[in-house]
Structure I
């Protein structure tokens, strides 16, 4: 998972157009520092669709980063021993096919996670069906990335809007990362790390 710039969409690396050998195997699903999400993912339909593992701390997750491949990480941003954004930074130094869903009740933590390379965001509190939907989207992205690594895929649910002006610093370009309704979305400025809610752009 590589970023050309903090505000750029995340794209799969280019290597070949032939399907990968592991494209149809169950992806790993690592839940870091969130017992409630871990309980949802470890039972029911998710447990049959993913190889689920709960990891309690940032340190434990970082020790596993280089062995993670073709996986989704769901991490709380406020962990007992650090910031979940550190996982994204660690993954950006490698070549693993790993996508990161950050969950948090504090929107002000989101810009740092986006800059670090977080692929998707879900603000708490959220219903289980929203978690299922977000994981479904990331799984489809991961399957396509694994099967066709040469495709220029935009990964995850964050979206860059070049024409939106930050109400705090005046910088042009904001990233949408979650919604409050069908018509109102959360946006983040990656220049000054301000977050705000405004109408959906389409």
Structure II
């Protein structure tokens, strides 16, 4: 029987090939998924602004920048964040912690809103609250909220509920008096069941009401 050491190089080469194959297939899958989400976003982007620049950030994120926004937006950034499918261990760990493909919209207004409020779903990947920010309180439907002075809680809750009916999950909805003035994290609808214009619409409506406060 050959010594065990004779098998080590073959096993090592096999593992390297598996890792390289997984990386190639995972990268390919992420690019396809990213392109699908970019096509989905095409309907909603004009609500934020007419001119958009795009760049890939590695193989797991795409950034869309709207330098000149449509009122009430001054500018906006949309980031499509994909699961790390190209690295098997990282993908398995992240998925076990609830990470899925999601979208971040960060927008600024011409004038800062009159209050700050942050609503989060602690079961979401980006929804876990930071206790250092202040006192979080139960906001209903499994969410927590950090409420600033004079916050319009009914307005924020209404916007959250609208988004929750259109997406598989909202993880964060934040308004603040420093940039970015508005930040939303949500999971895109599977199979494009709701067009992106239907999802961005409530965000624009919220922004319009905040611009009048």
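Readers should treat all values here as calculations from the given coordinates under stated rules, not as data from a laboratory. Predicted model, so just to flag it, every value in this text is computed and none were measured. Cβ atoms are built from the backbone, for glycine too; each structure is taken alone.
Could you figure out which one of I, II the value 1.14 for Cα Rg over 2.2 N^0.38 Å, for residues 107-170 alone was computed from? That value comes from structure II.
When mean count of other Cβ atoms within 10 Å over residues 67-74 is computed across structures I, II, the figure 20.4 traces back to I. Could you tell me which structure in I, II was used to calculate mean count of other Cβ atoms within 10 Å over residues 115-122 as 23.6? Matching structure: I. Tell me which of I, II gives 8, 30, 31, 16, 7, 5, 2, 1, 0 when you compute P(r) over Cα pairs in 10 Å bins from 0, in percent. It traces back to II.
Here distance in nm of label points 7 Å out along Cα→Cβ at positions 147 and 163 has been calculated and equals 1.9, so which of I, II was it run on? Value 1.9 for distance in nm of label points 7 Å out along Cα→Cβ at positions 147 and 163 corresponds to II out of I, II. Consider the structures I, II: one of them gives -7000 for helix-only ellipticity at 222 nm (-39500 (n - 2.57) for each DSSP H run of 4 or more, over all residues; to 500) as calculated from the coordinates. Say which. Clearly, the read-out refers to I. Which structure, out of I, II, was mean count of other Cβ atoms within 10 Å over residues 27-34 derived from, given a value of 15.9? Here the read-out was taken from II.
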